[in-house]
Each structure stands twice: as C-alpha cells, then as structure tokens.
Structure P
Amino acid sequence: MKDSTYRSQVLVCGGTGCVSSGCQEVMDALENELSSNGLADEIKVVQTGCHGFCEKGPLVIVYPKGVFYCQVEPEDVEELVAEHLQNDNIVDRLLYKDPVTEESISNYEEIDFYQKQQRIALANCGHIDPHEIEDYKEQDGYQALKKTLTELEPEEVIDEVKDSGLRGRGGGGFPTGMKWQFARDAQSDKKYVICNADEGDPGAFMDRSLLESDPHRIIEGMVINAYAIGADEGYVYVRAEYPLAIERLQRALDQANEAGVLGENIFDTDFSFELHIKAGAGAFVCGEETALMASIEGERGMPRSRPPFPAQKGLWGEPSNINNVETFANIPDIILKGAEEFSSVGTENSKGTKVFALTGKINNTGLVEVPMGISMKEIIYDIGGGIGDDKEFKAVQIGGPSGGCLPEDKLDLPIDYDSLIEAGAMMGSGGLVVMDEDTCMVDVARFFLNFTQSESCGKCTPCRIGTKRMLQILERITEGEGKEGDIKLLRRLAKNIKSSSLCGLGQTAPNPVLSTLRYFEDEYKAHIYDEECPAGACQALLGAYVIDEEDCVGCTSCVDVCPVDAIEGEKKEVHTIDPEACIVCGSCVDECPTDAIFQE
C-alpha cells in the first residue's frame, strides 16, 4: 500500500494473533509518539491484516524500505520513533534474528519464512487496511468483477475457471469450474452462492486470516460466482468464534453496497446480488456442506443424504454453489490475469498455490502460501526453520482430523492432492502440524479421533458408534491396557466407518488412525505388548516418580504444585510420593530445584 502524501508508512499487523499479543496498544503508542513529535502529518500508521508470522507478533513494518520489526511492545515505540523514524537508524534489537545464524535481518522479504512463499490468495494480507475498500481498490480490487460484468458472458467465466485448473481448497479438491457448471445448468429462478468459512480443524486459521485481512477479495469472488451461475443471493457461513473476522466482513459488506459493487445493479448493469453473514455456533460437522445449509435454514446442523447434490437442490431446496474462503480468494486473480497465468503455478493436476497453517514443534509457525508441488521438507525446514530445541523430526500431520500423519521418509513428497491421497493423507483445508521425537503417534491418533468423535452429529450409526468404539480402544492402548487383536480390530472398524458413514466427517475420521498404523505400527505394538511408550509421552506407561533422599532439601516446592496431593513431607524434611495417588503428571519434576525427583 502506497500513499505519496506521507514520507513513510508504518504498518502494524492487526490479525487475531497480533491483536491478542497487544498490537492495538503498540499502534496507539505509535500514534501518540508521532503526534507528540510533530510527525503525524509525515508518517502514516496503518493497521493491516495478518502478515503470517504470527508467533513473532506484534509485527511492525516501516516503509518505504520494508524494515521488519517483531515482538514490538509499547515500551519500544519511543526508541523506534526517535531512532528509525526521525534519524533513519534501524533498531537492531527489534529485528528478526535467524534461529541458526542469529544474524539480524531487516527486510521481511529476506527472511526464510517468506522466501519460498508465493502469495496469490494472501497477496494483500499484511499490506492493506482491511477496514478500507479504497485500499483494496488500489490493488486492482473489483476490477475482475467489472471485467466479468461488462466483458464476459457467464459461460466464459466458468470456462476461465475450468481452464485455470482450480480445485476446491476446502479439502476435497473437486474441480471448481465443474462445480460452477453444475449449478449453472440447474434450472431454477432462484439460486444461492455460499461461502464455507466454518473452519473447525484444530490449529487451522487460514479462512479466519483471509476474512480478517482481505474481506473484499472474498466478496468479489462470490459476486463473480453468482453472475456465472445465475444467483442473486448468498451467504458467508462463518463460525461465531471469529468475532474479528465477522466485524471486518460486515464492514466490508456495508462498504461494497455503498460503492455499488454489491447490491442492486452492480457496475450499473442489470445484475444484482445480495450477500448476508450467517454466524455458526461452532459445530465441526457444519463444515460439511449439507449440514451447513441446514444450519443456515435454522435447522440442526446435520448432513443430508446425497444425491441430490447442492447444485441441484441446495439451500431451501434451490440450486446452490458452495466453495470455501480460499477458493473464492483465488477467483479475482484468475479472471483478471487469466487462467493461463494461474495454471502456470503448481503441478499438472494441482494448479496454483495452497495456504497452510504451519504449527507444532517447529521454529517458525504461522500462515504460509506455497506453490503446489513444493516438498514437505521445503515447508518444514526452509520456511519453518526446522525442528525446535534440537529435536529430531518424527511426523507431520496434514489435513487436520480428516488427514493423516506422514513419517520422515515422506518428507520429499510433493504437496499435491493426488500424492497426499496415495500416501494415506489428504490436503484438507490446510492444517500442517509438525511433530518431534517426543510425540507419541498412538496418542496423536487418540487426540484426533477424540475430536471427531465428540463432533459427530450422531445421525448415522457408523460414525456415532464406530468412532466411539475406536476411541475406547485407543484410550485403552495409551493407558497400558491394550490387548491382542486391538490393531486388527481398529483396522476393521476404520474400513467399515469409512465405507458406510453418511458424510465426510465419518468417512475421513479414521484417517489419522490408519496413517499412524501404516507408518508407526511398531509404536502400537510397543504399547500393547511391551507396555511401553517409546516417546515417553503416555503417562500411564511411565515409571512411578520417586524422590532421592540425598538430594531432597525439603523445600516443599513439589508439594505446592502437586495437583492430587500425592507428595508428603514437612519443611526441611525429606519428602515422599504416594505411587497410588500419583498421576505421573511431571509437575513436581519441573519444579524441583535440586533435580531430586526421577522415574524408576
């Protein structure tokens, strides 16, 4: 974002991550400090959306040089203004430091985290003010919509999307243009466009960041879709746990209506489109499109049998097209720049880029957008900076609760729809969780199955009962009570649940179990037959804690932190641990100043 009326601009990241770490206080301090130094007319402070490097927030970027400051506190502002904004001296202590070389890097484009990213959907995120439609327009915002309505026929729009090779970014990877064609061909006087922003995967925040950072891009993509299929009304279904996204989206809708790019006679044509926000209550199953539509209609969010598919009979029985946030975010670029340019990125069957929420035991966590076909190793080691605390890589979970865990020998696997399915995982909506040597893969499977089981709507028996049965087996195994036949039973249950569940939640729920059994079966066997957890993570399989009489100084620190009162002993006397009461949580070990507590 450029504004020639100011000699410098200071962009403060205003995504949820930076908001939670105090970006508003930093922004207020900047404005006050600039005002008190008579610089308010020379330097503009702008709150942007998410810049991606969430763990380093609050982020502050100073233009025109693009100097990247991280973890800025309000107390740092006086020095930043005095040194950098008044005397052009970079404040080295606030710069990002490479975790390996420990060298300071001043420009964000030179940071490894951003080096291999290629931003299409996230192009404006962190660079424009999401509160202002004019900022979006300065980045060619709504020009794709203008081109659509004034130069293209609906079928031409659909053909362009088909030619781009764009596949749905919500998880299934169905060709977007084909989906639009089905809705276009459906015969009805009323049609709907729906944006699925019900992002429920643990650790995922791709849709949230896009809605918070560039809401007009989503609106533009939806209006183009509406014109292409002949719809005049639409909904953005976003979970209520995203209040900042809802607030900024509503402001964007109001501005778009006022600017004439939404509502009646858009761009003075005879095309009109009305768009609403529907806040969901946070049920994971509402990410499934038929359950989502039921929720919009005011019914309980439960999936429906298909066919008929939404393109033929969707919202309130009318033809409807549903895409997720990231899918719509790619549409303006495809229309404005052409299908050929978009399809030049990626692989033969997976075109364009993919946004991932990179989390877990890794040095650099945050939001990244990478070209399809990039290897898992490049994401984890080049962008993510490798595994933290000098630990060894063990696995990566991709695709959230519907995905799978891949081991080290799959690090060179290209990130595309078909390769991931073949490896026993899936693209999913974009969760990418990295795990190190201390992670128990049986416990990981238990965690994800516990999530999907609790989120099952209960409508169909295979999902309701089958996932519960699988979870019970996994819980027994992690508690040291596994038995002969458990592995075989898990596989049989998984096969039956996948083949007979009503919707995608149940059909994919066994994936984390199947992938961990495929690549880490030895860990299951160690739990069952040796009553050991190789990663040392399952507390029930660890040895009891004892206190060394010679090292104990009787400080009572362990007594104070024990959550179950399993430790006894007076001040300055040797303490003891009741093995029957101890839950092996490790709190006493962390607190002991003399390292007197150990496991037998």
Structure Q
Amino acid sequence: MPIRMLRLFAPLILTLPLAAEPDEVLTWRASLHCPGGEIPFGLELERRGSKWTGVLINGTERIAVPRTRWDGRELILNIAHYDSRIVAKLQPNGELAGLWKKTSGPESVTRIPFRATRGLEGRFADSAASDGTAIQGRWEVDFQKSSDPAVAIFENLSDGTVQGTFLTTTGDYRYLAGSFSDDRLQLSCFDGAHAFLFDARRKPDGSLEGDFWSRDSWHETWTARRNDEVELPNAFEQTVRNERANIADFVLSDVDGRPQALADLVAGKVSLVVLFGSWCPNCHDLTSYLVELHERYAGRGLSITALAFELTGNFDRDAKQLKIYAERFGLPYPILLAGLADKNKASLAFPFVDRLRSYPTTLFFASDGTLDAIHTGFTGPATGQAYTDLRASFEARIEALLDREAPSPRGTWEELSRDTWRSSLDPELRWRFWIDSGAGLMAADYRAGEPAPTQGRPVVCRAESVWIDDRLWSYQPELGILQNPFDYGERLYPESESRTPIIPRRGYTRRNDVEAALDEDPLVRRESVVQTALKRPKGLEDLKFPEAMLILGRDEDPGVRMAALWAARLLQEPLESALVLPELKSPHPGLRREATRLLAAQHASSPEGRLALEALSREDPDPIVRSVAANALAN
C-alpha cells in the first residue's frame, strides 16, 4: 500500500483491538441486493475458543461485530449499535442466504436480501485491474437531488483496487472500496448502517457520470469532473444561532429518564454540545474523537454533552439503543434524549440553532455559557488530510476557549438589581437582587408590605442562565422576564413593568390587544396570549379568550400555541380534546408539556384522554411530560 494511502486509512485500520491470532478464520464475499444491483463487502468470521466474531470489511476498514453467532448452519450478525441485524442460513450449494434488517424510522424497517460465498477475491465480480492513475485525485461532484457541493477523493492502489470517499457539507460517505476498469468505476460500502453503491462511467472528456443507490430506498444520478483545487464551504459558517432561543429553556431526559437542564451541564466549563444520532455512522466517527478529546482536556475543564435525535420516538426503545451506543464507546460524558431524527422536527425540538442541517452538529460554548462557534457535519478518518485539518481546527478552538478568561457577569447583575421583581404565580411575592462587593450577586424573596431584606443567597449568572438556590431560571432581557423552563406559567417580572413588558413597549394597550395577537413577531403574539390570561383573574371580564383559541389552532409558531394551551388551563377555558391531542405529537417539548398539563386538567377522566396519558407516561422522551402524565393518572 502506498505511504499516502496508509496515512489516509490508518485511523480505521486499527478498529479491531490487537490480539492473538484467531483459532479459525472464514472469509466470505458478502453482498446486499438493492435495486441497483449487488452492494458487495468483505466478511470474516473469526473464532477464538468457542466465541465467533464477525468482521465487516470495506477496503482497509475492519468493523468488529462482537454479537455474532455461527454454528456452521446459521449466521446471526447482531450489529446492535445500529439496531441492525443479518440472519442467514447455509444453503446446499455452500452459499449463505438471508436478510439484513434495520430499524429506519418510527414505524419502518429496512429489509434487503443478503448473500455470501466463500473467499474474498474480487469485490466486484466482473471487474479487472484498473489503469494506474486514471481515477485518483480530487473530483468536483454534483448529486442530482442536492444543490449542495460535494467533493470526491479516489485512490487507485497498486493491487488494482480503488478506495476513497465523498465529502459533503453534512459529512462524508466514509470508507468506499471497489475498482476502476474499462472506464467503469464501482464502489460500495456496508458498515451496518450505510449500504452504498456507486456505479459510474468515464466519458470521453474525462468526466464521470453515474448512479448512486443507498439501501433499497434511495437512488440518484451524479456527475464529477477532476478538480484538484475544489474545496467545500467552511463548516463553521453554515449553521448560526437562533438569537431568540435560550439555552436555559432546554430540559431533557437522560437515558435513565431523569430530567437534566442543559444549562446545568454547560455551566462554568468550556463545553461541547453535540447533536447526533446513534444510527449515524459519521456520528460514530465523531464520538471516537470526542472520547479522545475528553481524555486530553477534561482535566483542564472541558465538558461534553451529547443530544440524541433517534429513530422511533419511543423512549424505552431509543434509551436502550443509546445505552448500547454508550457501552460501545465507553462514553465518559452524558447523553440526553432530545427528539426524533427528522431534521425538520429536530429543528423545532432544538430551536437554539437556525436549522439543523446535519448529524452531527457541534456547538462550542465558552465557560460563561456563551456560544462561541457551531460546526456542521463531520469529516471523518476516511477523508485523510481533511480529517487531520478538522482535528486541528477543533483542538485550536478548544485550546483558545480554555485559555480565555471568562468575562465578568456584572452587566447581567446590574440589570437584575435595577428593579424589584414580582412573581406571576403569587401577586404578593417580591424578589430583590443586589450586588454585594464581596459575594457578588445576591437575592432574597419577601412578602409585599414587608421591609426589603438585606440578607440573601448567592445568585449564579452565566450568559442567559440564572441560578437561585440551585434553581434554574432562563433570563430573557428582550422580554424583561425570568422564566422557569420547567413550568411555562412561572415567571418573575420587574415591579415597574407590566406582567408582559414587551407588549406596552411595542405600543399596545388594552384597547388594541387583538392587534397584539396578530403582530408579525411571534414573541409579541405569545405575550399577548399571556397578557389576556393574566388580566382575566383581575375582573376584566370583557377580555375574552377567543383570540387565543384561534391562535391555538392556526399559529405556525409553537411558542404561541404553547402559551394558548397554558392560558386555557389557567382560565379553565374548556377546549375539545380534538384541539389538544394533536399537540401531544409535536416535536417541540414545551408544547407537549403544556398540552399534557391541559389534557390532565380537562380530559383525564375521559377514555380518550386516559389512553393518551398512559401512552405519554411510558413513551414520551421528555421527563416532564412523563411525570405530568403519570401524576394525572395517579390522581
């Protein structure tokens, strides 16, 4: 193997641990059969004592499948970390024949025929040795179904085989292996999740034109032309923060069902927050690297948290899959279950970024909780120099963040201590914040009419997160409130302001509340629902609730609908279950929380409502939803 290719593929050559020679090795040419033809890959069965281990082979990549059973008649490859499984039986002609099955969605399973014959010679049966350097190098690629750029890297090895990969703005296609002969390029990969087949012809002008199949459900054409200078856009410039979202609002469940506030996990440390899926091979590549980063930098204060977007939405199944994933990598950092893998739904479930474009996506936080950078996708070890460059850029950012002095939180301190704060749930409760020269920001609560206290408890402020007595609040300067992310109805607001400060600041008064409900800004629409609900208990009976009810069914913003559900519960406005039940399937966790609370308050005694609550108590990924549903059933 040329030295250049040894460097390119070395990180995955050692996927299998070094060990003594196996007692027995059986080699097979395996294949899956998709509409485009065979997807071939290498398969070895290694026996040590009585234990068999399967090994999936894609060129120099070797992936161990420890959960393997082989008795000479039946083969079971349980690729558990991808919820993937091959079952095949030995046929009279000596071949293995069976089926590959993989969970691919909430109610879908991929099924593709599998075959294997003894021997590894010829990944593609009809290929011959390639013609030297005709294919190697960088290629500018256009995929028919994508407007995003792509780059191919191919290497023609001395043994006549071809290895390489495709780089895209969302990640790479990992290890592809095959051949180039008679102007035909054939490449394939099977790693337990990916099942890829590329088949292309070289045209007279030297360009490539071909087909790409993935599993049994995806096909598109592609073209490529040689371009040694082609590069992808900067992965740090594709995804940006949604400035309206607040890190303190995200309360998620760990794999044991316990609620975790994301702000707690990133507080006070340089942190990486990774949006990933256990089903995603690029995420597996990143996870291997993250474990290495943890070993190198945890002692200096680096924290890593993984937010998982899984395939089914069933908490028990997805949590079990994540535990398998964590065990595979020996993860030293926590995983939180964030939602479904669908990117549009995931963007609603995690609106901290403008849009989720890729799994994985990595967020870099400074020690004060501010977002420093977002990296879209991951360029893995199959990409050679690109992988080396990515590692250098990640580590340079981490080093700079670890060396950076955290800015003073004094600006937030001064904003909080400028006024006395009221509670939305208790009109007699007051909160005072003040700056103590020796202890920093302090806080104390007291009843209206009592003298303001001079003794209090320390307050911790980091970016948009405020902790009082180890209790988390989301600080939202634009709205002028402190919001409890666990309970939408609980907030603190300045005594000098209305209970929805943004409404009067925008010029809306009681006479034109309807206009506020129709404002183009969803924050104003949301707060207009809150204002309507909070005014009603004060005897303003002429303020009716139809605006919020209309918003509930029609507004495109989940935050507005969430406020309307909360208001309906506060005001005991009866809503038909048909309006509430669809919101229980929203990917937005806050919306599901308020829909569950309303369902528990108004429909827990109905058969339809009880069935919905029973399902939520068992299956919802959000720990608060499960708790609310379980309590409603118990009562």
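Below, the figures for the structure above:
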read-out: Of the structures P, Q, the one that 2.5 was derived from, the read-out being distance in nm of label points 7 Å out along Cα→Cβ at positions 123 and 203; value: Q
read-out: Origin of the derived value 1.7 (distance in nm of label points 7 Å out along Cα→Cβ at positions 331 and 427; candidates P, Q); value: P
read-out: For 89, 57, 54 (Cα extents along the principal axes in Å, calculated) the corresponding structure among P, Q; value: Q
read-out: For FRET efficiency 1/(1 + (r/R0)^6) of positions 395 and 451 (r between Cβ atoms, R0 = 41 Å, to 0.05) computed as 0.15, the structure of P, Q it came from; value: Q
read-out: Structure from which -8000 was derived, helix-only ellipticity at 222 nm (-39500 (n - 2.57) for each DSSP H run of 4 or more, over all residues; to 500), options P, Q; value: Q
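Just so you know, all these numbers are worked out from the coordinates, no wet-lab data involved. Just so it is clear, the model here is predicted, and its values are computed rather than measured. Cβ atoms are built from the backbone, for glycine too; each structure is taken alone.
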